[in-house]
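A.B. asks: So, here's a batch of structures to check.
Where a number appears in this text, it was derived from the coordinates with a stated rule and is not lab data. What you are looking at is a predicted structure, and each value in this text was computed from that prediction instead of being measured. Cβ atoms are built from the backbone, for glycine too; each structure is taken alone.
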Structure I
Amino acid sequence: MTWQVHDERTLHETEWVRLALSDVESPTGDRSDHHVVRVPAAAAGVVIDDDERGVLLLWRHRFTTDTVGWEIPAGRVADGESPDEAAEREAVEETGWRPGELRHLTTFFPHNGLSDATFHLFLTDRADQVGERQDHTAAQRVEWVSWDNVTAAIRSGEVHDGLSLTALLWVLAFDRQQGV
């Protein structure tokens, strides 16, 4: 049982997003128009050091939701760049720390009924400070946050973006139990 796409036309396009209208047919044979948001893939890395120092996080404001909270370093995958290269580049740009070898955790689609957004998540257990962060618009501050404080921040709602929640909860559920 699959849906069939008969046609798709662009309604609006920028370098960040494309809004399309798809002519689709459901498995029952019904046809309709369906809006689709097309965006570049994104990559993110959970950068951990040890139990004492914890996780490298950014405290930032998001004007789209008018929220402030903790996030992991993340950003879009550039043309010709692999997801792990993007995760490393974003960490350096946003924090000034270069992650060690990145291990792929998972890839997911945060709102696959409306968008083709694809998030690639990675984990590393070490990082080297290579200088100051290059992107000062990315966050108000960058900090190492202990796992106890990460867990408290998740419970209190200070981590509320889906990408960061998925990555941090993945590590807490699967990797921290095995001593990453």
Structure II
Amino acid sequence: MAWVFSLSVECGPNRDSAEQISTHFDAVAWNLSNNVCFQCNTAVFQDVDDNWWCRVCPDSLSEIGIESADSAYLMTELGILLYQRLKSVSNYRFALVGVEVDEFRTYSELLDDAPDLDIPGLVVTDTLWQSTGQSSTFRPFSPGYVWQPYEGEVYKPLSVSSALREQMDQLLAA
């Protein structure tokens, strides 16, 4: 199973908006601090509620999740760049950067979860924010949008190292 790092942008029932965002990100390339160039690939798809999404994936990046402190650092660096570029588009309802964020919530689920929303990096329209109670954890993002500031990606050694998991299991069994 792949654990893909991406920016996922929900555009509601408007396929054209998802296509425009796809065009805005497709083939964008960045040279990161490790001197590796990452190019964005995009895909447009519909969720179970028939809303349109644009997924932006930097190529040549791990598809098995965050496997080291270095990969967490690179994903965080890319995440910041993805958010910076997202600031120059509109016509979407919400967006999030991270590992496995495709369809992390449908629009209706997001509305249902609104009172308890605590998702660092979540960008929503001002209208959506106002209709969900104007949580004080949100900050201005770009004209018409607010967000819960991105906190970066996290490396958890126990989730990727079988040797460490075995040691932890022994500790818990004692």
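A.B. asks: Any idea which of I, II comes out highest on FRET efficiency 1/(1 + (r/R0)^6) of positions 31 and 143 (r between Cβ atoms, R0 = 35 Å, to 0.05)? Intermediate values should be presented prior to the final figure.
C.D. replies: Details: I: 0.10; II: 0.75.
For this comparison of FRET efficiency 1/(1 + (r/R0)^6) of positions 31 and 143 (r between Cβ atoms, R0 = 35 Å, to 0.05), the top structure is II.
A.B. asks: Using Rg and Dmax of the Cα atoms in Å as the calculated read-out, with 17.3, 58 as its value, let me know the right label among I, II.
C.D. replies: That value comes from structure II.
A.B. asks: Please state which of the structures I, II yields 3, 14, 26, 22, 17, 13, 5, 0 when P(r) over Cα pairs in 5 Å bins from 0, in percent, for residues 47-110 alone is computed from it.
C.D. replies: Answer by label: II.
A.B. asks: So if we calculate mean count of other Cβ atoms within 10 Å over residues 15-22 for every structure here (I, II), which label has the highest result?
C.D. replies: Working: I: 13.1; II: 18.8.
If we compare mean count of other Cβ atoms within 10 Å over residues 15-22 over I, II, the biggest value is for II.
A.B. asks: Here is a follow-up. If helix-only ellipticity at 222 nm (-39500 (n - 2.57) for each DSSP H run of 4 or more, over all residues; to 500) is computed to be -9500, which of I, II is the source?
C.D. replies: Considering all the candidates, the number was obtained from II.
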